[in-house]
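Please treat every number below as a calculation from the coordinates, not as lab data. This one's a predicted model, so the numbers in the text were calculated from it and none came from an experiment. Cβ atoms are built from the backbone, for glycine too; each structure is taken alone.
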Structure I
Amino acid sequence: MWAVRAGVLYTGVPGEVLRNVYVVYGGDGLIRGVFRRRPRGVEEVLEAGVVTPAFIDPHSHIGLVRHGEHPEEGEVNERFESVLPMADALYSIHLDDPSFRESVEHGVLYSCVLPGSANIIGGRGVVVRNYGADVEDAYMGHAGIKVALGFNPRTKRSWSGNRPHTNMGVVAILKKWLEKARDTLRLVEKGKKELEEVDPEVRSLFPALRGEETLRVHVHKDDEIVGLLMLRREFNLKVTVEHAGDAHRRETFEKLGREGVPVVYGPIDSFAYKTELRHESWRNLKLLLEARPLFGLMSDHPVVLQRNLFLQLRFFLRLGMSRSEAISIITLNNAKILGIDDKLGSIEKGKLASLVLWSGDPFNLESRPTRIIAEGKVIWEEESGHRG
């Protein structure tokens, strides 16, 4: 067994800060527990001023839009059709993107990589280890189907396929596919149609209609968010709101909370480059905090570089949130939204030992990660820059 002795331990659980404790983990990469005294059988103890859980980015395009490559090389959006339920982000991720290394050095060890928002149904998202040797090694699981409402999918009319001009056109195309899949699923369930007879693209939407797979919906504006809630009820869908950057009514966030729809918020430090972001402001966070639906925070890399995910937390502190609560936004909350909180997001017995060891208070600009531990292995050290 090995241990990290933390002067201050932010466990990822809101309000939980422990001092002068040992985080003990085994060779299987799992945490054995958090102890006040050094347990017997510990072979080595690493010292750290502050320890946090590894950070999780719940919405990014890292590895699809790659550092140092021309935009034409990017693979975030497919152009041949606007509805692509069988597209899979996993097969366009290149782990030799230098951004992965920078993310690891800044404590972001896990990413949900999603297709872009130029298509109404863009394909499946995937959770990966940022330190993986290749996509098979990095793969942790799929994370829903990307859907986009609003401005983005209706600005690509020069691309191939059936493309909308208005948001009602976006919704019409989406509903056509949902209704087709729902009607076909009913026929299959009644034994009137064999599963093998169903078009694979239609069949790939069955898990979403059964509530087994989440639709990760790019949507910014208040009315479009409310429209999404109406669609959710009509088709009994499991959805997340991705972005909500223009939402500036507390009632919108309250509705999301009442209906149990999580929000993957952000990014906060980006430029409002389109009309549907004209009300975008970090001050909208006050409304989010007043309503308190379950929410996490994204980078939307490369819109905000993933290495700067943690820096966006400064706005939450400014609005009165405690440090432990702020850290939980990019650890436990993001893990809950992605459905991986049984493995990650907090420093607890039985979870993966993925830890960031800091030189001091991470909210101090002088502080920095000194070691990164991923599932029980030291994969980066400040002195050597070593990546295991």
Structure II
Amino acid sequence: MSVDLRTRVDSEQVPVEARPFFRETLPSLLDAHQALIEPGASELPLADFCIETDGEAWTLCWHGDRASVKAGHHGGARVRLSTQQLSDILNDQSTPVALMSNRLLEMPEGGLPDFLNWWLVVRAALDGRRIHARGDVTFKTATSRSFTPDDSDEEMREFLEEAGYLHIQGLFDEREMKAVEDDFPVAAPHFEKGDPSAWFATTQDGVEQLVRMEGFDRYSQTTAELIDDERFQRIGGIPGIGHVQRRKTGGRVGALSKPIGVVKGISDVPWHKDCSLGRHSYECCGLTVGISVTGADADSGQLRVVPGSHRALIWPAPCIQPGIDLEPVDLPTRTGDVTVHLSCTQHMSQPPVTRTRKVLYSGFGQRPVDPEAAEANRQRLMAVRSKTHTSISQEPGYLGD
């Protein structure tokens, strides 16, 4: 198996012209990949969906077992996209979720769910990926498990590839975490409102609080030492494909404080994949690593994940796709535990209700990929996905659709 899903490089991007795309390119791809589209699309509530761009309208339709494209607006949900927005979505630089998050989603009729359902169809056509259907993702072992530092990299790698996450108990001790926690108030004066490396949120008592400090390792020597420690660096080697820390010293760690009762601002993020804003085919899968400075459970802001979601073409956000058969699991942690999730694994953090949670986030990305390597990876994935779904789960190198 491999968690390297990259099939594109930025240098190969080309602008998309709407008329030839909707008249020729998309219909051809819908026909070519109909077998990958139909099982999952048949489980979606697909109604006619209109895309307006360049002063023209194009309607995506689902009849029987296949999708088609008609010129004009024939009713149903409708989205208006600029030429650049259309190109960015088709080139996997952006998503419907990105437009919504940036308040750029213009839909006179319908809503985000309509767009996301058809986004799955378009992505399947463009990328040769199978839309997730019930029963597609299976597991050899239980979907919930914890590891210790004494477990082997090989054992953790197998679970990470299958479930998309890891929980490693007791990687750091309470003394180390106490030293990190003591640096939170030391670092805080260096982060002011308006600073892009600082996030603020308002709680129900009207108090505005600093909830995230990017580059925390600039002000916490203990944190900088822990990130360089072989215990942490070992995590980057678990996938076995050369993950590295790309960010420079002094900008490798974000420190989060999750207070109770946030009513405004970003603190506890709903269900999402880290690639939900775009660039899945350019960067996935990276590793996001959380270090529990304080423990966390259902009442204090624990992480939750959807095992196997990295192997499924599903809604990337802002909720678990209605009707899918993938079940979330809780990841309660103790002080010094570490969680790891792939950038394609759907996850969220619960709002704390009894005590504030403190956590550090860092991670590892893949080494740069060149066009030849991206094309080879695309061909490998396409070859696997072109086979019947019942047989590909046994393919060497198969990760999933």
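Summary table below
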{"quantity": "Winner on distance in nm of label points 7 Å out along Cα→Cβ at positions 257 and 329 once structures I, II are ranked, highest first", "calculated": "II"}
{"quantity": "Winner on Rg/Rh (Cα atoms, Kirkwood Rh), for residues 169-368 alone once structures I, II are ranked, highest first", "calculated": "I"}
{"quantity": "Structure with the greatest value (metric distance in nm of label points 7 Å out along Cα→Cβ at positions 25 and 241, set I, II)", "calculated": "I"}
